[in-house]
Structure P
Amino acid sequence: MPLVRDLTLDANNQSRISLGVFDANGQLLGDWAPDATLTINLTIQDAGQVFNGTASYEDERIRTGCLQSLNDRQPTGFHVRRGDVLEVELTLIDTVGNSQPYLFIGAPDAESPEPGLWENVPTPIALNAGVNRLSNHKGGVVYFQLTGAGNTARLNFISGMQAVPTFEQGKHSIAQYQDMLIQNQGSRFAEYISNRVIITMPIEAAIKYQHINIDQLLNIYDRIIFLQEQFIGLDSSSALHSPSPPPAKNHLSISTVKLIQGAPAGHTHTAYGIYRADDMLDLAKLITYYVVWHETAHTYQMLGYMPSEDMHVFTQLASLYIQRHVVEPPPLQVYPILPRADFESALTKVNSPNLEHDQLTLNEKLVPLEQLRIFFGDEFWPRLNKITRERWRSNGEAPARSQAIDNLVLFSSIATNTDLRHFFSKWGLSVTPEGDQKINALYLQPPTMDLTTLRDPNPPRYIYE
């Protein structure tokens, strides 16, 4: 009698089986027949995926005082081709309030209608309880959105979809992921998922890097996000200073676009051209080059003291923090964020009469911010950011430049118990009369030395210097 061995379904509900022939006593007659393998199609009733509701990403952004929101779209593991009808069944298990479930078809900024142009975030498609048939979409990776902590829903994919090769940390092995790459060659994308990040990439990048240690790579990504949170004081010391609860994640989307040379950072995601795949998937690059540190820092930028024109100054400041801590001990050489030449050129300008802050280059503007860290220690910026969150109630928008500078000088003075007005004014950042009154009321003393003369006693060793 013929028996089957090792029946394993792939993501398309198919299996390869080997046949063997046994006698009446159960003894195998001959060998398993490798040439007698068949492919059988099975129809399996999918029990569906259960999703928990997320906190409101906008409420969380306001609470933390940050520039951008985290991603609240949860990966489903499926992809839909443009024009195919997707059939899904939604079951609402627990409902709190009036949360509307949505499906998003397409990873943000992952594809482009024309070479060199970014596509924006896909339009949300509202789902109703029961069976939904969706056809008006451009295709792409499918995500589910369910806001409201306490809400729970089951989503059963019925037809029209195909599996996305996915490595989910703690769930899949490298071998399982590599099998998915072989079995689902029709998918245009693959994904890595950890506790803190979703990384969506074109299939060609996934194939190129399929043999790396993905667990190790994702550990570094989680470390980067942890450091972003630490830098802005989200240290879980109180409800106000706690990171956003799971399943909120950072979504990093590697685009199929080949020509554009930017890396947009927006609400819910950061996006990178395909030419950045090596920077993101090569572990040596990830711990020495700042592109991911810089872009994810946009999400965590504190609005309270940030003049909008200095946005990239503060993302580079966070990048310097990550550079010092991303791995222990730090790499022997790293790519330059604040080259020594720029540090020295800033020092030659600081004593110029009537120096205007805008006369400094982006890198030179980093110097006074680094001098505060050099003198007051590595915890200066996390402490300042906690004070900012406590004393400035965010409305989701950056304040006017004059208010931002007042806040920067005031909160820095509070964080250090030192009157820092003279230090900031030498760098072209003077407070308003109202800001003067607030700092006068603190009765603080100036620092014991001229902080504008400080240099980093332990500068990083840069690859290009």
Structure Q
Amino acid sequence: MAEAYDMTPYAGDPYCLTHPSLLAAFGCLYGLSPTPPANCRVLEMGSGDGGNIIPMAYEFPKSEFIGIDLSPVQIGIGQKIVDSLELENILLETRSIMDMGSTDGKFDYIIVHGVYSWVPDMVKEKVLDICRNNLVDQGIAYISYNVLPGWQFNKSMRDMMLYRTRHIKDPKERTDTALDLVTTMLEATADSNRFYDVQLRFFGKTLQSFHDVSSYLLHDYMEADNDPFYFHEFAGALKNHGLQYICDAEQTDFELDSLPADAAAKFEEVSENALDVEQYVDFLKNTRFRHSIVCHEEIDVNQDYSLERIEHLFAATDVVPVLDSPDSPIKEATAFRTSGGRRFSTEHFLAQVTLRKLSEIKPSTIDIPSLIQAVKKEAPSELERDSKKQTEKIGHVVYALFFNGVLELLAAPRRCVLEISDCPTASPIARLLAPSRRVTNLMMEGVRTGRVDLPNHKEGREDKTRELIHNQLESILQHLPRCGVLVA
């Protein structure tokens, strides 16, 4: 496996769902007392070039981060970035998961992204052993994996590509040949609305979303090991290792509240427990990928609402109000749109006010007490006179918006700034990665950077040229705060 990643390194993208600040927030919501992200110890297994944990190490200089990977080439790439940023709180190590043990100490957070489905069974067992033995009592692990029934179609794509390239050894030739075959199939089924062909087009769109589709195909689809399984099988494996499932980090896909009331009631009726419900939702939604949050089985996990669980957290959103016309006041907006393009509306006035307040400071964060006070000022007629009841009511709204996937809760504030200073400064990571035209912002997202097209200079037009350059740069500068890359 190491040789494959040495020959074709896997692009090291950040994964915001693995962020300790988010994992800690989930822990708080489910009754845990997780270690604050600003002073914690984090392990990432299969860290690649460190593209995921290096931004975390920059954000939390008093925390310790360790990333292990089999590929010395990928570790070397990451180490150059670590050295350039002069980070002293991160260790990237060429090492096998199988070599981890008790001497490595305890971790507050363990991240296993894009590994569990792609390794042999004995390594899967070792991953769960590490989560059991090296996680502190209130620690949280994140494990992602391919899941059935949704990955059945993807498996057919994998089988097809492996069959087509069975006699090819060169990695680039393999991926080029596989892509050519997928393109041919897309062209052949372009006008068909059969279920299989619709799935094929979705697969094609997924490929287009990756900036390095060759490494994605090679490592996600064409490696020797790729083992999808059902959620209940994963939950059973957790139980066998003294662990338990808390929830999925991608909230919107796994909530019964998103189903019609009659259907949700039926699923609850036929389910023996909450894990059964999750499995039936997977069957219903044809789930293909999960991002499971895990803890020790001794913890009393529950989702009971309590204001105390959220009052020390921070809120943010990626939604923006959708106005009926450009002249409509933002205060009248009842519809919203996410950065992914999903549009939704709500008739709940307090929910509208909460989302509008957060959209005004997007992508920055606000502490929950301050958010509650801001909503109180905007919506006095919607609230009881009793201040405590007001706070509880708004807290319930925040809770509901989070579990509907339109509001983010974090255990630490974001460092991004919205005001453009006299000397605007992007984060060191953004500046370092800028030449690649894909940078990591302060929300742990990969942001594509455009090219500045400088006008051709012609004699006698220097003033006009300067004006055009100035206007382009001014336009870019105004956009940067919303991208989450400015720290000053």
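Assorted remarks:
- Test item: FRET efficiency 1/(1 + (r/R0)^6) of positions 135 and 295 (r between Cβ atoms, R0 = 25 Å, to 0.05) calculated as 0.15, pick one of P, Q: P
- Structure from which -9000 was derived, helix-only ellipticity at 222 nm (-39500 (n - 2.57) for each DSSP H run of 4 or more, over all residues; to 500), options P, Q: P
- Which of P, Q yields 34, 32, 26 [semi-axes √(5λ) of the Cα gyration tensor in Å, calculated]: Q
- Entry that produces 26, 21, 15 once semi-axes √(5λ) of the Cα gyration tensor in Å, for residues 143-302 alone is calculated, selected from P, Q: P
- Which entry (P, Q) yields the derived value 0.40 for FRET efficiency 1/(1 + (r/R0)^6) of positions 183 and 263 (r between Cβ atoms, R0 = 30 Å, to 0.05): P
- Each of structures P, Q was scored by mean projected area of the Cα convex hull in nm², for residues 103-222 alone; the highest score is held by Q.
Throughout, read-outs are computed from the coordinates displayed, never taken from laboratory work. Remember, predicted model here, so these are calculated numbers, not experimental data. Cβ atoms are built from the backbone, for glycine too; each structure is taken alone.
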